[in-house]
1. Which structure, out of I, II, was FRET efficiency 1/(1 + (r/R0)^6) of positions 83 and 203 (r between Cβ atoms, R0 = 41 Å, to 0.05) calculated from, if the result is 1.00?
2. Thinking only about volume of the Cα convex hull per residue in Å³, for residues 115-178 alone, which of I, II has the largest value?
3. Comparing Kirkwood radius over Cα pairs in Å across structures I, II, which is largest?
4. With helix-only ellipticity at 222 nm (-39500 (n - 2.57) for each DSSP H run of 4 or more, over all residues; to 500) coming out at -13500, pick the structure among I, II it was computed from.
5. Given structures I, II, which gives the highest value for relative contact order in percent (Cα under 8 Å, 6 or more apart)?
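Read the figures in this text as sums done on the coordinates, not as results from a lab. In this text, all values refer to a predicted model and were calculated from it rather than measured experimentally. Cβ atoms are built from the backbone, for glycine too; each structure is taken alone.
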Structure I
Amino acid sequence: MEKVNFAGHELRRWRVGHSTFLALPEKGARLMNWNLTLGDGSVRDVLYWPEDADFGNIAQVRGGNPILFPFNARSYDRGDIHFWRAADGVRRPMPMHGLARQGEFTVTHADATGFTALYQPDAAAREAYPYDYEFTVRYRFESLGLICELSLQNRGSEPLPWSAGHHFYFTLPWSEGMQRSDYSIRLPAAERCKQDFTTGSLKPGPELPEVVNLAAPELIDTIHLGLTRNTVVFGEHGHAGDVIVTLGADPVPPPDAAIVTWSGGAEVPFYCVEPWMGPPNAVEHKRGFHHVAPGQTQTFTVAVRVK
């Protein structure tokens, strides 16, 4: 691991086998870029990072892997967006994708293969999520992949609610001359739904086969549930180099564990495949809604590899 200066910030860079990882752990525990050096000496970006990224507003940068905690996407309270209601009946604010992606972290461990960062909630975060807890993000880097663990420790006396996730921005297309229609994704899901952006409720999504072309507009903002396997694979038709996203350690994830597919438009150079603990607005509909008992710790583990 080495430290490099860029745009007035001290970034950390890891070279592990064929992979190079670039991160700014203190800002949102953000893994920014991951690239592979191929056999012919060329470099392939696996995770996309924009050259004009605004480090002063890193939460809004579309790139890398924003961490979504304590809740992913849009939260609602009785139809009002960006609020949630806890078990005590109090209505509190909750920004889009939660608190961590715009939050400050302290690096508690860093070595040649990764880092661990501890979230430092500010006053606004403590108002929105008023619990006694420790939230950590741990990355372990490999020659052809990574493992990321989100851990929530309950240091208080009441159950701690959460439904966290990842927002990986994968570079796509990744080969010269290719376009989005040259890629497909294999999603072994028994159910698909979408979020109603007016009420926050879930509504039935499109009926799709297990293998879908990534140019299909039906994939955008679709939540894939009832996963019959814990792996999602996408890549170029007939070529090596597939990306494999693994959700958890069990061969079959919990029924409400979710994969979300999204992109910012047909021409943007990225595509998001997002493993979440559950669908958005889990506090209200309870699907994928988890609690950490007092004195306990829960961990949400995701791996990404290139094959």
Structure II
Amino acid sequence: MDIKKVGVLGCGLMGSGIAQVAATAGFDVVVLEQDQKFLDKGFAGIEKSLSRLVERGPEKGGLTAEQKSQAQSRLKGTTNMRDLADCDIVIEAIIENVEEKRKTYAQLDATVKKDAIFATNTSSICVTELMTATKRPERFIGLHFFNPVPMMKLVEVVKTIATADDVYETAIAFGTKLGKVPVRTVDKPGFIVNRLLVPYLLDAIRAYEEGVGSITDIDEAMKLGCGHPMGPLTLLDFVGLDTTYYITHVMYDEFKERRFAAPPLLKRLVLAGWYGRKTGKGFYDYTDPKNPVPGKFV
């Protein structure tokens, strides 16, 4: 199947990033949102991101002004689902809520052409469960991009027990055309990255709870000792403590193993509404974003 037109559901951080890379790669892109104000905000973010790439220049992996203009000309925003009817692939990047996603897929299934591929960007929800809301199980996959989408090279391509082989290969090729490195994985909680990453992050919280080291010491140890670009507690704040907390529930429900269970401190920070960078507080206080101050919780 030759993919020419891409639909994206959601124009938030992930949706707008996916739309940007698809348009930059030469695909016509239609982005669906519930309200025009969300489209306006998302497209403003795309404009800023593309402008930064122009400032960097093509010699450093950026874009020319002409490439930016061409990418923007391929982008269209809409609040009408019927505008996705002739898309060859539709990538969903809406709220991580099973019922909301299933409801959306059921509506899409009745609207979008029968041979289109449906893909979910979920990082944790069972792809098969979402697939059952449609009548095209063989044309349903996971395409898990990473934040920030324009910069992160990886995309996990998730195959269910029902995904057709040719559809899966088309998705792999599509990921490559986007300039990403696709890795093959199957529909198991966490796929590859979160299956390995989440226990590491949770162990970092437990190490702090147990007095192994301070927040800054644990972060510095993993940065300088293992060559990680950021420490685990800083990374948790970047990802969002609420997002990680949600993922722990999905993974623990599947495996019933302690390594996937949320530590008490993570639960309490989430209950307090301290989700990390996006709320201004998490393991660090971001009152001054350039100089975050570690908290004292134990």
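1. Structure I accounts for this read-out.
2. By volume of the Cα convex hull per residue in Å³, for residues 115-178 alone, the leading structure of I, II is I.
3. Going through I, II one by one, Kirkwood radius over Cα pairs in Å peaks for structure II.
4. On the way: I: -500; II: -13500.
Going label by label, the one that fits is II.
5. Of structures I, II, the maximum of relative contact order in percent (Cα under 8 Å, 6 or more apart) occurs in I.
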